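Visitor: Following this line, the structures themselves.
Values in this text are rule-based calculations from the coordinates and carry no lab data. None of the values given here were measured: they were computed from a predicted structure. Cβ atoms are built from the backbone, for glycine too; each structure is taken alone.
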Structure I
Amino acid sequence: MRVYTTTEIRNVAVVGHGASGKTSLVDALAFVAGTSKRHGSIKDGTALTDYTADEIERKYSINLALAVAEWMETKVNLIDTPGYLDFTGDALAGVFAADSAVVVLSGTAGVEVGTEKVWDYCERRSLPRLLFVSLMDKEHADFERVFGQIKERLTPKVIPVEIPVGEGAEFHGIINLFSKKAHLYKKGTKAGEYEEVDVPPEYEERFAKYSQELIETIASTDDTLLERYLGGEEIGRDEAIAAMKAGMLKGELFPLFCGAAELTYGTRALLTKLVELCPAPHERPPVEAQKWGSADRVSLKADDAGPIAAQVFKTISEPHVGDVTLFRIFSGKVKNGQELWNAPREVAEKLNHLCVAVGKERTEIPELHAGDIGVVAKLRDTHTNDTLSTKELGLVIPKIPFPEPVITIAVEVKQRGEEDKLSTGLHKLHEEDPTFHHEYNGELGQTLIRGLGERHLEIVVGRLARKYGVHAQTGKPRVAYRETFRGKSEGQGKHKKQTGGRGQYGDCWIRIAPLPRGTGVQFVDEIVGGVIPRQYIPAVERGVVEAAHKGPVAGYPVVDFKVELYDGSYHDVDSNEMSFKMAGIQAFRNVSPGARPVLLEPIMDVEVWTPDDYQGAVMGDLSSRRGHIVGTDKDGRLTKVKALVPEAELDRYATTLHSITHGRGTYRMKFHVYQDAPPDVAAKVTEARKKEMEEARA
């Protein structure tokens, strides 16, 4: 592969809902362009960009992957992204590394929830977009229906550039509205070859309608063209293409194409339009970077003469290779073996074996120009979202805003002794995938993993076994309950031990009283007359605080109470700090059951975004989870439902919400307050906790 300059590069993210035909399209485009030597298939596990064991086994994309199509003296970097919402982090990374996008829709399913999500991502970055209706050869494919859905649910600014000849099993060509010719495909064509003929008579009326619509839409984006069109002048192909590209850059129109990737139908026309209509990197707005450690900003244009700045948008861990880093050069050019600087991590990185990736194959290349996408292996300490630049400037490009995890499960090793391997594996997996988080929660005694859905975490656990040899099992995360008091109580704690020689003696009297929520624990020294010497009073406090870690209801930490130490006695020889600490523990255990202890449960502040159609079902479900609906607000196309819900009732809520709203609902939650658990809930929790403690002792 030759070295391409900035003007000869197109960076295109291929996005859409799962199973809409993205990976098959990328495979077909690279094959028809001749960059890939084999036309692979998802069914056979040979697709160019679905090459990991997980993807071959499941037959859908899990990771972002790269391919290249060399066409019309241009290098089209194709970024194949996963479509299922559990892997939306990689779709977002692809959108941020690209300068334009092809939004792929299934000819049978049309606009789906994933299509809406990726459309919103592209909107956020103001990416110029083409739309491609794929799977036109499948039963029930319907171009008109999909076109109508796009207008209604994505944008009214969509305009067909091609219309299909036949649909389903009868699909055998496309009519190009620019060339005013029909491309009829030869059965069994290997690389999208076609015969160019006049528009078939039965399509002339449809062609005339769409052709007029296309030229009117293009003309309306340019006053001069509009004037000429209204004056009856014909607008030439080159002028129309230039005006369409300008309209796409401004977000004023979105051209629509169609085809069947498995048969390679429509791929040549799409490749040509990717080159003609998609912007080269230097035609996109500059990126604002910051000098690390200062407020100075630097505007980065895709220019070889500019300062070097490259952002890592994906890290892949490969056996026998280690970390493989995918990066986009936003400014400057880089050479094989060049050393760059990662300012926030203060580490120099050498770009040995600079490569271009086509699926899992990598080709070493002497240099990459501004705007290009490259791959390098074995960087020391550079991960996803890091920026590489020169040490003098130390630039940092704004991070890709990866979504926060929505589901949490507990994970533990099946074999004792593998805990360190588990920790290492989870750390590596987070570096590969920033939407996956993990932590060890000491209070709950559990390792918790967080992700974007059950499928996401299922794949993480599978990778732990395959890549890192850690066989883990998953479970429900425990809930961090608390206890407190509703009444007052007082009493004694006495620790006395005689063992022949010097004994142990500590004696204290305490009062316990409740405090307002959020106050914490207060210890008040009311000792008069030296009945307990000063030096032993802190030991009593330590004993009380330690004992309060296991409350009288179900053994959970006790919060928001006051302890007054008001009396006691000591022995000149046998008293010491340890004796009074033990007396403090005894006092708390003796007195706390009389202070009307109650169980507190954590209440979460939950915000759910849902289409109006599902609002009633969402609110009903939250109420069934003992939730209290606080209110609703309109938020763009969606309604935001606010509710306060006990944490214990929200296990796997992401899965239920996905089911209720057909994947269109999202939510976030944060801790709000602790409040009294209802008696039936407290009884259940106490019973479960008793059983848990008995098992632990056994």
Structure II
Amino acid sequence: MKRKIVSTLLGVLLCLNLAVPALAVEANTNFTKQYTYAGQFTDVEIADWYFNYVKDAYEFGLIKGSSDTAFSPDGNLTIAETITLAVRLHSIYMYGTAPNLSASEGGNWYDPFVDYALENNTIPEEYEDYNALATRYEVAEIFAKAVPNEALAQMREVADGFIPDVSETDAFADAVYTLYRAGVLSGSDEAGTFYPYSNIKRSEISAICVRIVNPDQRLTQPLGQTVSVMEEDNNTDEVSDVVLTAEEIAQQCAPAVFYIESYGFNGAEYASGSGFFISADGIALTNHHVVANSSYLEIKAQDGTIYDDVEIIAADKENDLALLRVKGKDFTYLNMGNSDTLKQGKVVYAIGSPLGLENTMSQGIVSNANRELEDMTYVQISVPIDHGSSGGALIAQNGTVVGITSAGFEDTSADLNLAIPINKAKGLENKTLTSDVVYSDVYYSTFHQVLDFGYFSGVKVMSSYWTTLGYEMEYDIWDFYDVADKTQADCYEETMYYYYLALLEQGFTRTEKSGVYGGRFETDTEILWIEYDMDEGVIRVNPELVPQFYSEYSALPDFGWFMDLELNGEPEEYRNSTVYVYLWTDVHEENHFSNLLYYYFRLLEDSGFEYISYEYEDNADIYNYEGNGLSVKLTWDSRAFFVDVLEV
């Protein structure tokens, strides 16, 4: 995929991962979802880290709310409640059903659960006070025995003695380390601090239960490791004097470059590009715009091998970079050179997949080593690239990668192409090694915060209408597909979830709730209403701008704001009126401007103004409105637009 240079590049951190030795833990098919969560817990928001855990725990029938409408995520559990959960996990795991237990007359409600736990060694002995709040170490001891050992096999590396506040001599140390290594517990910070004597929250318990039930939700990143792109064995800061032939470049470097296909959030294939390995254990670089808005990635190596276990572990939107982790080993990889040493006229090679033609190699020179465009610094190259080359490797004559081929100029026969300097990727690190979800900042026309849902999701538009201040859009709720291990329903739910989170990142606050993911979202300048209707088969998205008014006339909608036009100089006082001048031809074509003007007239009428008359004079259209104590004369000629305001 080759991108036009006019695209905006945005971002976060770029980082690396180490390979993690882990044993596979299969999900127990006895755990099935019994209920549907429909957003009934008003104290659990989608943006909360525990949202999916609470939702899944509820749907698996493991944890109910503290009431019909509240979950109380910060509430604590007693020892009796913790044992009850552990017993439920054990019974479903072993026998496929929750235990049918009831207390004898006059007994405590939890007595039969304690008896079950003692009989099955889930707890080693009785507790003094079952109504006491459970501490984190007590929860670890109980849950480490809730399922058989094979269900808690190691999923990640945690070194002995790593957890700072758990001594190897503590009686609960084995239980804590078992759950850490199984990916069930994570610690409270980068140091892995456990806080064994603090109480456990209901939100944390939800996470523990879901990770035990569903190994796919467990943590796999090793603890205590920081990995940087700037590894000694993968960088050549000083460009060597070795000069390889084109054939030698192909032999040494081409196997490290791969073809990549991206599938949208809705599960449909939507883009292709290139990437290349920078470590033998599967760490790779590509462009952010190649993998943004993706639910699934698949790569094809030079030898034809397909790899479908690919995740994004970091992204830098600003520099259009993304870091991938491909499950595998012994990959051929490229050493990183020093892009600061590139000089105009240097010979360079590009390897990528232009137009889907996998592993294509081309040659050219550095046209400009520091081309400044749209607040970005690129390496301008004469090397031919095309759509599909994005994310490929730009290679110096010594065989090191010095850039990531990224963009070019459309509609030109010249080889005017661009690469991101490889040094942009250096010095960045990943301390958590977690996977990431990335998206492109593409907005509805005239909007700056409401993300275009169709572009974001890949879902097709069924209908669209202009409103005075925005749009009414309807998308096909069934335009989702099975992809990899995700069902159509999974893709739908993930799309709505990620779109919600993306809106929050854009500065929106949800002020009214409709279902799990929908409702009214607001910023100071934009409003969005989103809802989904299964019966009609549509997702409705209605973005609107918050009207902005002239500072001098608080009842008059600001024409420049509405038309996205700058004032041509300061407002002028003329015959007791104020005149605002805008040069509309600098921004709009005539037909588009005319359409927008119609909606501005509607906004005037919605704001209390009445249409009075129309005139045509001196090759100009003149529209007269009155209202709110103002007389407004709007004059449109071949180059400028005048807003003449008089108080009456």
Structure III
Amino acid sequence: MRDPLFEPVTINTLTLENRIYLPAMHLGMGVEYEVTDPIIDFYTQRAKGGAGLICVGFATVDEWSGNTQNIGAHDDRFLPGLSRLASAIQDNGSKGAVQLNHAGRYNFSFFLEGRQPVAPSAIASRLTKEEPKEMTVQEIEQTIDRFAQAALRVKKAGFDAVEILSGTGYLISEFLSPLTNHRTDEYGGSLENRMRFGLQVMDAVRRAVGPEFPLIVRMNGNDFMPGGNTRAELKTYAQALAKTGVDALCINVGWHEARVPQITARVPEGAYSYLAAGIKEQVNIPVIASHRISDPETARDILAKGHCDMVAMGRSLIADPMLPEKAKQGRENDIVHCVGCAQGCFDNLFKLKSVECLCNPLAGHEADRKIEKTGSPGKILVAGAGPAGMMAALTAHRRGHRVVVYERTSRPGGQLYLAAAPPGRELFARLARDLETQMAAEKIPVMLNTDLDSHVMATENPDAVILATGAIPAMPAMEGMDLPHVVQAWDVLQNNVRTGFRVAVVGGNAVGVETALFLAEQGTLPADVLKFLLVNRAEDPETLFEMAVTGTASITLLEMTDHIGTDIGKSTRWGMLQDLGRSGIETLSHATVTRITPEGLVFDTRGQTRELSVDTVVVAAGSVPYNPLETKVKQTGLRYEVVGDAARVGTAFDAIHQGFAAGARV
């Protein structure tokens, strides 16, 4: 039986060896619009991994359309860099495309040296909070021509295709949407008029590149913007694009300011393929599904159902650039899966940092973090099989050392399993299993239920030791902590304790938020029951919604600072806060718990003392390093490193990257 992932597919005159599409992702690696060595290195590695078509970008069409960290396509001086990038992709086995885009009102004035960004109408976005300048007809015509000239440069540079971004809330979709287009001329008003700009861009691009050069459009299947384009309008737009001569459609979802999660772990695998299927019914050109397709089995299922002709796998190929080749060779157990955390790939962009990855410490560091064989192999002992310990062990082993890992509990993974407990966070457990699978495949011994102690070190006589013993819950010095209704958040997340119907979670950090959401899920309708009641129209949709989000517990989350979840990544935090509100969890900031009583707790808020009656108090006061071995190792005189939470409490991202660094240095 043929694998649908590895059947050829044709876009205009371009035949691709497989149906895996690496979509354009802003890497933040450009310098003054120039293609840099890190960009070349990043895409070279993904080309070696076997993606059928790699799209880079987005690339700018003029000086208003992006910022200097983007790839530039708005001037001939960028042609040498573009050509070098095209060759790097093609010479390593893939085909290459460039995505052209204009950010419109999503651009920031500080990227434009203080100038106003431009848009169809002077309507500020929730993303930038800045009012753009309304484009004149002359400026519209100039921008259309600039798209065409940029596309021609893409072709001259030697790429195999060009993609135009016509979604996500950027300029073309701003013209298309009634939310952002209030014009009264030929570019505003009716759907036909609002489509005009986008269609004229495609028509101009087609004339510039000729009839046989593949033209792809990335468009929304749903904007998820109340009052914006309907799905029916977007289907009409897709039909018009096909008639204009577009060769393929890549179906995007949502705008950046939409209040529906799009790329995070909360989104089920392949959840948005239905949008590609809806567009595919309307057109006779290839359709590409995208968003949260992070494993080959999901991709195959979407293709086999006929929802699409190709699958866009972006962040999954950041996490594991060799995913296509591993899938082709039947080595899917070796794949490192994206966990949808967005900590390195998306959150970094808000910090104006280049792309990295929690799961793959080499991502974005393809040149400066090469794993080089050691000239003096030795025996390395690793204490702790959490994310830091496992990554340290794998890296040291790959350098040629003999590595043995000691784990005091019954399974590897550490706090990844705690992170996986809240709803929508299950993929962290898959990362734990991925790391464990790699350890087994590379035959690294893991001694479970075994402490690394002085006796073991004396017996093994190692050359170096890596201490990755993690953290333990912090125990605040507070009256009443010893009462029977007080439990630790970690115990709740591991289902080691039962809680009552009235619960107070003390601590509004990431663990506190996750624990509150974990408790709120209990007693809600399971997905299969929800579907049964829905399809049989047993209850009205609003009632089903309430039953899906309302659990059996009344939960109050208390945080002493002024904000909840400040240590949660920006891409994830807004969705988790939205879930807190939707689940009916009461959140109290500026609330300092002073003592716990048999009836509940007492807290101070803005100069007032209040009491809260609850059945269970869950303490989520953070964690502290657990590092009992350092003193013993020092006494031996052995070389050692302390990594992850054992050194300083941080995130899973920190643990993985520190573990890699330790394994690379040892």
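Visitor: So Kirkwood radius over Cα pairs in Å, computed for just one structure, reads 28.6; which one of I, II, III is that?
Guide: This value belongs to structure II.
Visitor: In terms of mean count of other Cβ atoms within 10 Å over residues 28-35, which of structures I, II, III is highest?
Guide: Details: I: 24.0; II: 13.1; III: 18.2.
Comparing I, II, III, the top value of mean count of other Cβ atoms within 10 Å over residues 28-35 belongs to I.
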